[in-house]
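Read-outs throughout are calculated quantities, based only on the coordinates presented, and are distinct from any laboratory measurement. Given the structure is predicted, the values throughout are model-derived calculations rather than measurements. Cβ atoms are built from the backbone, for glycine too; each structure is taken alone.
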Structure I
Amino acid sequence: MHSVDRPKIAKRLNDQRPENFDKLNVLLQINIDNEATKSGVLVNEIDEVISHFENFQNISLRGFMCIPNPANVQISFTKMAEILKKYPNLDTLSMGMSNDLELAIENGATFVRIGTDVFGKRLK
């Protein structure tokens, strides 16, 4: 499980996770550019959504993930780095893909998605 985009999904994962399993590590997907076509928590909802994780025994919030608008990559990566700094107990920032991984890493990404570099472009 890479990310969850709303408390309902996190609760379901928590409730369905067997208690004898290790905690499931998840990232909270942030809709950093407030795009209607993308899922994720809006920046002004982060604190409220994180508060739900305090009640979960079987999943652990490790950090955040985002897929920025290609026109705003630098701004979005900078915003995400600032957001993560507000939560010192979180340690993971997933942002950046094959085409912008260097910029993502420069801005603090600890997890990048490089499927295109590994597998090639998707067939249409």
Structure II
Amino acid sequence: VEYLDGIAGWLNEFGLRCIEKRVVSEDVAREVFELAAKLELDEVTKFSKNYPLLLEALGRGMNRWSQIKRYLEQRLERTLNDSELNRYLTNLIKRGFVEKKNEEYTILNPILAKHFGQLRVL
């Protein structure tokens, strides 16, 4: 259940799969989480193929403008205009995927936060 962050739809999916498989297990929870993450990622990617890279940066702890920009430029292997990054962040904020607080950005979507949080470098 921890994997699914208490989200009703995914908890229902988990319950149905447990009934089908006749077992309640962490493997089933992981399976449902992976499905949820894939669907959420597909939704984000519909808007821009670069959004997952931005979320990846946040998941790796790069939550300030300059850190995000540097990460995206590295991954895209090109210079990123400030207006382009601003558009990405503004759109993700408007769609409820990302939040800005005190000059730092965080992933709001619990499934995506967990998915990209696994990438965090300690």
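Upon calculation of relative contact order in percent (Cα under 8 Å, 6 or more apart) from the atomic coordinates, which of the structures I, II produces 27? Don't skip to the end; give the middle numbers.
Numbers: I: 20; II: 27.
Source structure for this number: II.
So if we calculate FRET efficiency 1/(1 + (r/R0)^6) of positions 11 and 67 (r between Cβ atoms, R0 = 35 Å, to 0.05) for every structure here (I, II), which label has the highest result?
I
Please state which of the structures I, II yields -9500 when helix-only ellipticity at 222 nm (-39500 (n - 2.57) for each DSSP H run of 4 or more, over all residues; to 500) is computed from it. It would help to have the intermediate numbers written out before the result.
Details: I: -9500; II: -20500.
Corresponding structure: I.
Using distance in nm of label points 7 Å out along Cα→Cβ at positions 91 and 107, single out the structure from I, II with the greatest value.
I
Given a value of 39, 32, 27 for Cα extents along the principal axes in Å, point me to the structure among I, II it was derived from.
I
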